Structure 1
Amino acid sequence: MMATEIKGIAASEGYAIGRAVILREEAAPQGITYIDAGQEEAELTRFDSAVTAARGELEAIHARMLEDGREKEAEIFEAHLMLLEDEELIGAAQEKIRGQRYKAEAAMNKAGEDVASMLAALDDEYLRERAADVRDVSKRVIRKLSGASDSDAMQAAAGDSKSKSILFAFDLTPSDTAQLDPSVIGGFVTAAGGRTSHSAIIARSVGIPAIVGAGEAALQIEDGKLVIVDGAAGLVLVDPKDDELARYEALRQQAEGKRALLEQFRGKPSVSADGHQVELVANIGSAQDAVAASEHGAEGVGLFRTEFLYMGRPDLPTEDEQFTAYKEVAEAFGHGAPIVIRTMDIGGDKELPSLQLEKEDNPFLGYRAIRICLDRPELFKTQLRAVLRASAFGELKVMFPMIATLGEWRQAKGLLEQAKQELRSANIAFNEQIEAGIMIEIPAAAQMADRFAREVDFFSIGTNDLVQYTMAADRMNPKLGYLSDPLHPPVLRLIDQVIRAAHKENKWVGMCGEMAGTPIAIPILLGMGLDEFSMSASAVLPARALLSRLDRAKLASLAEAVLDLDDAEAVRAYVEQQVPELNP
């Protein structure tokens, strides 16, 4: 007799064998509870404190995602942070407390369910899935009101099992999924959800096999049952027989074997099949990330997001604090490894008490990054002195974000020279030849790349924002997802223009956007002549393996051809047809 089968939607590929653990849903506040007249302000204060605490947790998760190079997943929690500012959600809850004397928990639950139910009733699948995000944010605030935390909930779910567990639940929130530990949780199965749900996206990024939309059958599993999750087929086997266990164990080991093949590229140079060498480096957010990136085989750092030194604290980081952080990153890789340090990239979209930034209607186009630094030169020079001091301990380079004009570059370079002179006067050592470059993320800078290339030491293309600004499409807007593809020909044309302009002046070009680690894009970028690819640490070995199969000379014509195609879909189809090495 064969095992019982449960069919669902394949959300994240892979195979897992383990014991079932049932994740019980948190009980929502029952009914409407009220406060006494005159207690409204005190209850509002309690509610606001919970929202602030929830915001702190979300900022920490968001930061961790970025530190891990998981920018797509970080955007999910950016959206959650925006929900904490939403009048239809938070404003509605506050009004229920103020006007109807709801207790805070009841107000948050009712406001959340109102918005979530409205989204769940829409025809658009993507928007329906966002109901889970609203409920996630609402539950987070309610947990803070009760003094509980995410970790409490997940620890209760995972239990004390020493072997890997398979989680079964009605649904998993993005927050739940983000905290899953692959060393403990082998996979998960949910009754609800779709492939575009945020929990599914995070599962794929973590590498945990997952099945969603499995229906009520997923909730009938008994705790402790032996199960197999086939994430590729969207299949769960309950009480598998010996032959089924053997077959899936072989499939699991085969998948692990493919991962093991990547190990032969650890510590090796990043060289194409025809002998062209490039640099594969990592995007990081802390010294701890640098250690992990080095262990993953990265040759250095293409983007150190220094804004994390400023976040989650009431004051500004001192020069010594920053110097120590930058020095530790350099030491994590050893002498000679390139370390590109991006100066503070912060704006009105992030709540930083120490900077007292005003809220903006459109912070991504507002007072941010280099615009703040040039407006507050002492703040900027503190960071520049710290970078310069650390440059005595490694191959550090400094990069200015959000540069739109030559005037901004020249101002920033002038302040760097001032910082150098201040260190000289104090007899403090630094690398006099430190390279200074800019991020190309604004189309205006890309169009002026030939002029910038005469003055800067290097470019690093930030494709996440370059795509957003080129296509005039907010990457946080789910209805505009089709415009957020970096393979759109207008974006590729700008990238090609930047690389050509830099090489004409004998300057090197890197890329620190998500595109740099995307397999379908690597042949195009290699053909264009990109010198440095900066990506999440986990993408380094797969990228190096792909590079080893590609012939750069042959890809030059491919890179030219895609510039004349109509759209991203045509580019993707063309590359898949022309580059069989993508699927060895």
Structure 2
Amino acid sequence: MKRRTALKGLAATLPSLWLSQAFANNIFEQKYINEPLAKGPFKPTWESLQNYKTPEWYQNAKFGMWAHWGPQCQPEAGDWYARGMYQEGSWQYKIHLQKYGHPSKFGFKDVINEWKADKWNPDELVRLYKDAGAQYFMAMANHHDNLDLYDSKYQKDWNATKVGPKKDLIKGWAKAAKANNLPFGVSVHASHAWRWYEVAQRSDKTGQYSGIPYDGKLTKADGKGKWWDGLDPQELYAQNHPLSVDSLEDSSIHRQWEWGNGAYEPSKAYMEKFYNRTIDLINKYDPDVVYFDDSQLPFWPVSDVGLRIAAHLYNKSINAHGELRAVVNGKILDENQRKAMVWDIERGQANNIQPLPWQTDTCIGGWHYDRGLYERGDYKTAKTVIQTLVDIVSKNGNLMLNVPVRGDGTIDEKERKVVEGIGKWLKANGESIYATRPWKIFGEGPAQQEEAQLSGPGFNEGKGKQFSSEDIRFTTKGDILYATSMGWPENGKLVIKSLAKQSAHFGKEIQRVEWLLSKQSLTFERNENGLIISLPEKTSEDFSFANVVKIIPV
């Protein structure tokens, strides 16, 4: 008692400036941190997290599918709609005016209210994706629009059980994944709402609404008599703060993504709320994968929130399963950070075999559903997806593919055709993909001479030379080597230069070469120019874009 009284007196007499940082942090933690960290070997430091080992199930899976689905799919006007609708003159702003009205009167909170997801059948979609060859499934838990798509204890008003669909979407997806025996992942994007929504503080510069503020600064009191009566828009928009430097320049958000270069730093209350929301998500739905749409981890380097979440997930996984099954994905990782989690590349691929497992995330269209892409027929084809998968797996990576979901919870018939085409190839050739490992080299051929370099978090897909039959990618399983040619050679002779006689890469004698599609033996010759394989008669165009031979040594 005497010690407590003395400390109280000391705190009262010393200026706050003199309080130690540790003492201040202790007071802060008591105020904000509610969800405890799971106990275990991992601590919330980069050094501790570098003891991470990617689980074998993930290394074997190779292909996952993702429902990057939320209220921004409702307008069917593409990705980042909840930002673009507040950017005067943008195509999404113009669509918003036509479809809903001016953003001073009808903001994104109102778009959420329009979203009902009334045709959503998670089990049917997850079964479709499993049938297409997906070995794990991921659903979006929240986006930069800051709406939690689950029964969120900390985003208690602005979540999908209270507004919009009034359904626990993550619960539905998780149940479907479990029913289909697929590992389940969640993607978490909401850390950036603070900066991303700053456009909602603007107003038009021209026209009849010039100078009238958009709805980004509305308060709970403004909702009286409206559908959102009793709800605080700031719990969604998080705009009770000054604008970041150069906020009126739309592109400035990209250079401020890592909370530098003039970004207005989020409040500790905001960051700790994000921590609690994410721990609550992990504890409720027990995901095997947590994907963060962040450089490194959420709020790094201005907070250790992301480090704490990662440590919690790893420890919880060990406690639940007796081993570490969990995966964390993050972007723009240095060599040491890649030891702590799985590096994710957005819309792009690594240029070489990576020493540690990694992942590409991409989409057959836009991240959020875009009616224009459907009407123009601009989706990726099954051929493009399969060739991308083959290339990624040859370099020790996984592919996470998003199929945009419409606001009502369905996918369109063109998307379904692409998904079915992927499944058809994987049913015939999946042996060369699943549970394989990279060979000594990832491949050969002219395309690799013109590969585009990564830009920021990725974005090099589709920028290199088109694949041809001379472009070959390799994978291994034990002593077996799989070689996939990205086209059909005109004369029916597949030449693999890397397997020439006296090859430095493959010194063994070859016993048999098999056409994986039909399991039939193929005739071959091995000389100083390469391994020359006579392919069977071409009977179908369906798989000619990725032809797999199985090479069995003596």
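FYI, it's all coordinate maths here, none of it is from the lab. Because the structure is a prediction, the values reported are computed rather than measured. Cβ atoms are built from the backbone, for glycine too; each structure is taken alone.
Given that helix-only ellipticity at 222 nm (-39500 (n - 2.57) for each DSSP H run of 4 or more, over all residues; to 500), derived from a single structure, equals -8500, which label among 1, 2 identifies that structure? Structure of origin is 2.
Calculating mean count of other Cβ atoms within 10 Å over residues 223-230 for structures 1, 2 picks out 1 as the one with the greatest value.
Taking Cα Rg over 2.2 N^0.38 Å as the criterion, the top-ranked structure out of 1, 2 is 2, with the highest value. Across the set 1, 2, distance in nm of label points 7 Å out along Cα→Cβ at positions 383 and 447 reaches its highest value in structure 1. Tell me which of 1, 2 gives 1.00 when you compute FRET efficiency 1/(1 + (r/R0)^6) of positions 183 and 343 (r between Cβ atoms, R0 = 35 Å, to 0.05). Computed on structure 2.
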